[in-house]
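Dropping the structures in below, format is structure tokens.
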Structure I
Amino acid sequence: MRDGSIVYLNSGSVIRYKSDFNDSLRIIELDGQAYFEVFRDETRPFVVKCRNLTVQALGTSFDVYGYKDTPIQVSLVSGSVRLSLPNIKVDKEHVLNPGEYSIINNEDEIIEKGKFDPDEVLAWKEGRLIFKDATIDEIIPKLELWY
């Protein structure tokens with residue numbers, strides 16, 4: 001990115017941003033999966049929009065998995081992010097700490113929060129696929145993205 005941030009895109013993924021990205025607000029729209037290493041700049045918030053989910057970050061590294069018709073998973077590696085959804089009031093915004101993830105269903109509800117294994121979640125960046133206790137219905141879509 002022009003601001004010093006780095007974005008890694010997984011296969012079948014697309015990002016969009018406006019030409020004024022660097023001015024006052026850094027907004028990216030994501031379809032698919034991406035890993036973000038965000039350059040810290042408190043005067044220009046960094047925002048990722050994936051369907052109805054808004055992820056706001058400062059000086060952060062995180063993964064967003066949000067392919068069409070799948071739940072969205074946000075996994076935070078470092079820093080902090082705030083998750084916002086239309087049905088969550090401003091005073092109830094959801095904040096993740098390093099090592100935590102959240103899953104948002106297709107009805108825009110946070111259905112799960114917990115700890116994650118970075119080696120498993122970020123394996124795709126190194127060209128690896130890891131499946132632990134996964135069903136065939138969970139494995140096939142991920143394989144289809146690769147082949």
Structure II
Amino acid sequence: MAERERELQAVAVVRRIEELVADEPAHVVLGGDFNAEPHSSSMRFLTGRASLEGMSTAYRDGWESTHGDAPGLTFEPRNPLTAIDEPGLDRGRRIDYVLVRCGDHGPTLRIVDAGLALHEPVGGMQPSDHYDVIADLAVVAGSR
């Protein structure tokens with residue numbers, strides 16, 4: 001999928017979330033396979049580093065919040081299942097995320113820790129072509 005399509009999808013998701021929580025503050029966590037690296041325009045938009053379509057938002061990246069610039073690769077050549085989706089994969093990428101929505105004073109949930117799951121074979125089998133990102137979250141005092 002092209003980055004322009006991911007941009008449009010990111011804007012649509014954020015618009016819909018804002019419609020759903022417009023009347024009442026809410027914790028929002030987005031997670032999954034975004035097929036976009038951290039420096040892509042769609043992820044820069046979601047993490048508050050760029051605007052798109054005249055709109056801005058800010059979600060905190062769980063991995064980045066706890067591991068800084070460490071790679072946290074979720075799609076990489078050492079996983080034999082990546083060859084199905086992307087034969088000849090020459091480098092790993094981080095394209096899966098757990099994102100926490102920010103309010104006026106930062107994320108409404110504190111990101112305690114984040115890590116990878118399903119990144120090692122289980123019973124000799126690789127569970128997925130992507131490694132999952134997991135996060136431990138805690139309610140920030142005074143938030144709902």
Structure III
Amino acid sequence: MPSFNLTITRTNDPVLPKTCSLSVSMDSTKKGWKYPELWEGYPKNVTADVKGQPLLAAAMIIPPLAPGESISRQMWLTKPAIWFESWRAELYWHYYKNLLNTDYSEAWALLTAGAELTFRVQSNCAKPSQQGPYVLPKSAYES
């Protein structure tokens with residue numbers, strides 16, 4: 001699972017809020033992904049660039065810090081997001097779910113080889129930052 005190693009340092013800025021929060025997230029774009037959709041009751045294969053967040057964002061409240069004081073934290077993205085590229089794809093998987101005996105509602109496609117990942121950090125006490133995109137050399141599910 002993706003993790004973020006963060007160091008937070010309090011500045012002397014007098015306009016900072018008393019309580020600061022922080023969130024981390026990961027966006028993914030998979031180009032040329034093939035997936036099924038249900039069109040007028042019939043399955044149809046579609047090829048498209050798809051994007052979304054394969055894992056839900058994580059958040060924390062930063063404990064009060066004195067000016068110049070720092071803390072380091074590690075945050076993990078662990079909970080898979082429920083995701084469908086389109087409402088027609090969602091219809092397809094709901095219709096065929098019992099026949100396929102599996103759940104394709106998780107955003108596994110966004111973590112396959114070639115996906116472009118961008119990592120973001122946001123806070124009400126700092127400017128947002130991001131890193132990436134990084135291209136996955138192989139599926140995140142391969143050992």
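Read-outs: derived from the displayed coordinates by stated rules, not from any lab. None of these values were measured; they are calculated from a predicted model.
Structures compared: I, II, III; top value of relative contact order in percent (Cα under 8 Å, 6 or more apart), i.e. the largest, recorded for III. To test your reading of the models, identify which of I, II, III gives 28, 19, 12 for semi-axes √(5λ) of the Cα gyration tensor in Å when calculated. Considering all the candidates, the number was obtained from II.
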